[in-house]
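Derivation of every value follows stated rules applied to the coordinates shown; laboratory data play no part. Note that this is a predicted model, so its numbers are computed, not measured. Cβ atoms are built from the backbone, for glycine too; each structure is taken alone.
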Structure I
Amino acid sequence: MVRLDLSPDKYLDIVSATAMYAGENKFEQIQINIPPVVSGNNVSDYRIELHVINEDNEYFVYNVKPELSGKFYTAIIDVMLDLTDAAQTLSMFLQMTCGESVGKTNAVAVTVESAPNGSDEIQPRSELETTINSLNLRIAQQNTVVSELNETIDEKQAEISSLNTEIEGLQTAKSSLENQIEQAQGDVSELQQRLETVNGTLAEYQQAVTDKQNEINALNNEKTDVQAFIQGLNEEIESELQEVSENE
């Protein structure tokens, strides 16, 4: 287990770490201890994420859910086995979001050493099952990302619906003004100015609708990529299970 402590002034420090070697399954959890108040805000007001970057610039993000333990908050995070698949240095930091403010701690480094005997061991079935469980954990996390993207898409759709309602009202106002122009030739200049104002506002709302639709398209593309990634992980699980079946 790796234990990290966060100070009230948002400084992250490694308190202890189990000796880890490439290929070993000893990096199952990270414990983070957090004071009740960080940078002047209560911990309960933050949305906290642990970011881990390996030497291949692969990015892993874990949600941190602190629970009160004595005078401090503690969070235990289950991590994936592929963080120890090779000798490398892992960089970790916390991202803390409170309202519109986003803060990041300093990065700390956790080292995975080369295997001391330099040899590769045959992976026992128990470790293979652990690997599969880890992959299933990644799938669950990616499904959570998909769910969050769907929620964002729903929000954008609601915004589009609201804008379309505004557009309908503006179209009605436009039609009314056009009728008034036809019926009141003596006041054409004033009505034309009002019409131009409505047309300008209408164009702004229509552009807003287009922008929102573009955002939805981008989110749908991202969701498709995540779902493809999930499919790849499922195929990897099936391949691992097939290999075990053939070896038994």
Structure II
Amino acid sequence: MPISLPIVRPFEKPYDAWTFRDATDDEMSASMKAGEFSVLSMTVKDVLRARVANESQAAEYMAMRGVDGVDNALESHINHALDIDPHFQNWLRAMPDVTPSALEDYQLEFPLDNYVPVDLAIRRHGAFLSAGQILFHGGDLGDMPNGDLITARPLSATFCPQVALREAEWSGKAYESGRICLYLLRICFANTEAFVFNPKASDKGNEKEVLLASGTRLSLRSARIVRDDYRVHRAVGMHTEAKTAPFYICEVDVF
């Protein structure tokens, strides 16, 4: 029987988003005297733009981050948080040393014609997520009759809202659906089986992916538009088309 994984919270130590300005001569001189001079010493923090202390704030921050939802420093914060989190190290130790071939194929060759081997690998090698764990998913899940949806194939999730946002935009999906959706997945019972990919042992480790087994029940708690002018794109031949679309943050309970 799969084990239960401890809760991992990359924003337990908040992420602070700063603007920077050029350092004054005195500030650079002080840095040199302290033996700390580097290229980074030529700029200093100026204005605190935002503090992100939980997943909900992270989703909203990414939604409001300029016209294209990019902040690589936030992603670096998450990478570091996972690196030093003993609970996340427990996640990795619970996984096999070598990623099963079906799961490796999923990452490298998605979309697949057959997800049955992927599901079998999750159930054989994965673990249960704990109630209270929160992850992100990007991409329009469509309408949920009566607010519920039972997944028919494995569902990709991530610790990073920026990764989820890129997934929502991938291959013109958001353009085609006419909206962009960033989901907060909240695990409600410790019966959700999942496989976590090692960020340092996967060709797509930057995705910080957690793959949930099929048959997971999703219940839509809320969906709100946080902006109506987010730019989405699609490739048409050698050209790119763009338009604005509403940006939804959706909170989903996972059973």
Structure III
Amino acid sequence: MTTAIDLSEDLLDDFYTYMLNCNDAKDEDGYYSTGIHCSQLGMCKRKVVMDYFKFERKQYGLTTLLMFEGGNHFHGMVQTWIRNSKRFKLLYENFNITEGLPKPITGKLDVVFQDTITNSIILADVKTAMPLMFKNFINTLPKENHIIQVTSYGSGLSKLNIHYDLLAIMYFDRAGSNKPLIYIVEPYKNIEDLFNQYMLAVLRYEQDKILPPRLDDVLDKDQAWQCSYCDFNNISCEGLMKGDK
């Protein structure tokens, strides 16, 4: 006999299966399962190389899948807002700029729009964050890796001979308890050098099977937090190197 608790668990399991299938269906063209994505630039190179070569990793949990779905909601909301705005004119949305990037880097920008008053063309990236980010870590915004990401989109757009004037990053509270934050940012200065670093990391593993080093909590203290959230941690990678205290 099926109890109420059993039925609740069965419903949750079935919902999880549905979310997994939805996540797979969104990548029918293989975009998200190939290349080095612009969103990965600035991250741990070891993680990026492992992702590129499909090392064993944790399967996404339900909370992560729901977070992705929430992010998609805000992306769509911004695009709908711009599309219906009386001041701003939508030019591009979900635009693939991979052909303007050096292989194997790939990118799909969120939105490009024009301010009809100033005529400025704005390339914007949409990010979601936990409420705590808005309250306790607002001084860390905009994050450097987000500036790198939107700059890489701009680089790809320029190589495709599509003009833009400004770069913007829009932060939305996933819980909706804080007002969105919008930053106009200066481009990351060394984007071409950064492209080359990740391209060489992939090439080195492809040719010599040498992975980039693990993050070190002394040498990479500003990046060390990534290990706690990494899907390869304690599966394909030993995780953070502990330095002398």
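Supply the structure label, taken from I, II, III, corresponding to helix-only ellipticity at 222 nm (-39500 (n - 2.57) for each DSSP H run of 4 or more, over all residues; to 500) with the calculated value -18000. Write down the numbers at each step before the final one.
Working: I: -18000; II: -8000; III: -12500.
Here the read-out was taken from I.
Rg and Dmax of the Cα atoms in Å, for residues 49-112 alone was computed and gave 13.3, 39; which structure, I, II, III, did it come from?
On the way: I: 13.3, 39; II: 16.0, 43; III: 15.9, 48.
The structure behind it is I.
Can you spot which of I, II, III the value 158 was calculated from, given it is volume of the Cα convex hull per residue in Å³?
This figure was derived from II.
Quick one: distance in nm of label points 7 Å out along Cα→Cβ at positions 169 and 233 came out at 4.4 when computed from one of I, II, III, so which one is it?
The structure behind it is I.
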